[in-house]
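Any read-out appearing in this document is the output of simple, stated calculations on the displayed coordinates, not a laboratory observation. Computed from a prediction, not measured in an experiment: that's the story for all the values here. Cβ atoms are built from the backbone, for glycine too; each structure is taken alone.
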Structure 1
Amino acid sequence: MFSVNGIGEDLSVFRTPFVASDELTRIKFSFYPEFNVLYSDGDYRGMFWSNPLNFSISVPVTRGFTLMVGNCERFNQAFDIYSEDSLLQVHFFGEGGIEDIYLLLSKNFGIGELAVSGSYLFGNSWEIWTYNMANHSLVDTFTYKYEGRVFSAGFRHKLFSVAYEGFGTVEATQADVDNDTTFDLPERLSLGITPQIGPWHAEFMYEHSFGSEDAVSPNRFMVGVRRGVYGFAYRFNPWYIDGVHEHGLNIDASLRLRGVGSASLGLYLRYRNREDLREFQIVPSVHLVLYEIFTRRRK
């Protein structure tokens with residue numbers, strides 16, 4: 001719902017440029033369909049979105065270096081808004097988003113990991129605005145094309161991590177209009193602590209976005225714990241759009257696939273609000289990681 005503002009929902013929060021620090025080639029597939037329920041002034045509305053498939057492959061190169069390439073959705077611009085009164089019916093519908101194709105290089109020093117990453121951003125979106133009044137109807141269609149870039153770097157130790165993202169821009173071009181708009185993506189600093197507390201592996205992350213002309217400067221945090229194959233996390237995620245606040249719970253469980261790799265199932269629950277508008281989001285996730293098949297072939 002709130003993706004109608006700015007350039008959409010930022011799906012890259014709490015994302016850092018680190019990879020698994022072993023000697024295995026890994027191919028990962030991730031799928032995130034979502035269910036949304038909107039509530040405002042006693043009215044409910046439900047929606048379903050099938051999001052793009054995420055893919056990545058990481059390959060150990062030499063002397064502790066690992067190269068990773070992949071794609072993920074950076075901004076989601078899907079929305080479906082309907083409103084009516086005695087005289088006017090309004091329907092705003094949008095689809096599309098901005099994809100992120102990234103190249104990441106990581107170096108494992110034994111005591112820690114240093115990583116750098118660069119991303120090419122691209123995408124398309126379209127919006128249909130429909131107005132109905134009495135026997136009259138008006139439909140406006142808008143189509144946008146996006147292109148941009150962003151860079152990040154970080155260092156991770158077994159007890160802490162620090163990452164920085166910056167130099168990001170996105171240029172938006174509207175079809176049939178000779179006018180381009182450039183958005184400066186907020187710079188972002190992430191600090192993490194990962195202590196071992198008895199049988200529990202804990203994670204605490206703080207993230208600050210440095211706002212620009214197009215965004216505010218929110219402070220975000222995440223608290224998570226993992227024991228064995230089970231994990232749980234709480235996220236507080238104020239958006240870069242003023243007034244939008246999000247609370248989220250993540251639950252996941254992983255399963256080893258003998259001779260293949262591993263799979264994990266997750267459930268993400270989100271609650272968002274802005275003034276009197278509420279949005280509830282349920283996102284089941286499926287991750288499949290292939291790595292043991294490459295080890296077997298090397299042998």
Structure 2
Amino acid sequence: MAIIKPLNPSHQLQLLRALSVRKEFSLDEKQYFYLLLKGYEGEKRWREYLNGFPSEIPILFDLTLKSNHTIFQVDALMVHQHHITLFEIKNFSGNFTIKDGHWYHSNKEIKNPLIQIERNQTLIRQFVDQHHLQLTFDYLLVFVNPEFMLYDSKPRKNLILPPQIPNLIRNLSQMRHTPTTHHTKIIQTLLTHQTESPLFVIPKYTYQELAKGLFCNKCRNKMERKANRVICPTCKSQCSLENALLDLIHDFSILFPALKVTNQVIFNWCNGIISKSTIRRVLLNNYSLKGSGRGIYYERK
């Protein structure tokens with residue numbers, strides 16, 4: 001496949017992930033973070049399904065667009081010859097039921113995801129007309145988690161269940177695509193009209209209250225240094241000292257974008273686990289040196 005816009009975790013998810021290991025979340029904050037994380041894991045699963053696609057088929061992930069002053073998001077989009085296919089990815093797990101148009105999980109009513117699809121269909125149609133794009137489209141709701149079960153006898157053309165995914169992939173991969181200037185216009189229009197996601201509420205925090213040190217990317221517990229590697233005593237995962245330090249610096253920059261990255265700042269942020277000489281070496285290898293004297297700081301290359 002030709003990935004025109006790659007899949008990356010949202011800024012919101014990166015911030016909450018960096019914060020979650022350093023501060024105790026409330027129950028609501030934990031649930032919201034879990035929903036974001038599970039959604040992203042579902043989108044990654046969908047990307048893996050698409051790995052075998054022909055290289056000439058353009059695919060864009062994680063689009064944020066605006067139509068008639070309304071912001072909407074598209075998890076993934078595929079450009080065919082005279083048609084585009086949009087995907088809303090759901091990573092639901094467990095047993096779900098539809099009764100009289102209402103969705104239920106564990107005997108509790110949930111938001112109907114098909115309503116979101118209908119809303120986005122209207123918005124993407126307006127977007128296409130507004131920018132004079134000559135094309136048709138369909139919008140599919142794809143459930144990627146194999147542990148998802150939907151009890152409903154009524155077939156729906158735009159709803160794809162886990163067992164139907166292999167057949168969908170085969171059909172989509174066989175659709176012809178010969179690049180033209182029209183395709184270039186479609187892709188450029190989508191990319192140049194990306195907009196900022198709506199402002200989101202994040203837990204309040206200060207530098208002083210956050211836990212310092214190195215944290216495991218898998219289980220999120222504190223890691224320990226062993227020679228030139230860091231090891232998680234809980235799940236036994238490990239990585240190089242440099243990769244652990246780069247993750248640490250990334251989290252700091254996400255949490256405190258207004259603060260400059262300096263040797264001393266990162267030394268304090270890792271709680272002194274990594275020496276200043278090692279921090280300096282990693283920064284020089286991966287960041288650009290700015291300023292002079294005591295005003296030296298680093299920016300990502």
Which entry (1, 2) yields the derived value 41 for percent of Cα pairs over 32 Å apart:
2
Candidates 1, 2; distance in nm of label points 7 Å out along Cα→Cβ at positions 28 and 244 computed = 3.7; producing structure is 2
Starting from the value -11000: which structure in 1, 2 was helix-only ellipticity at 222 nm (-39500 (n - 2.57) for each DSSP H run of 4 or more, over all residues; to 500) calculated from?
2
Could you figure out which one of 1, 2 the value 3.5 for distance in nm of label points 7 Å out along Cα→Cβ at positions 140 and 196 was computed from?
2
A value of 13.6 was derived for mean count of other Cβ atoms within 10 Å over residues 60-67; which structure in 1, 2 was it taken from?
1
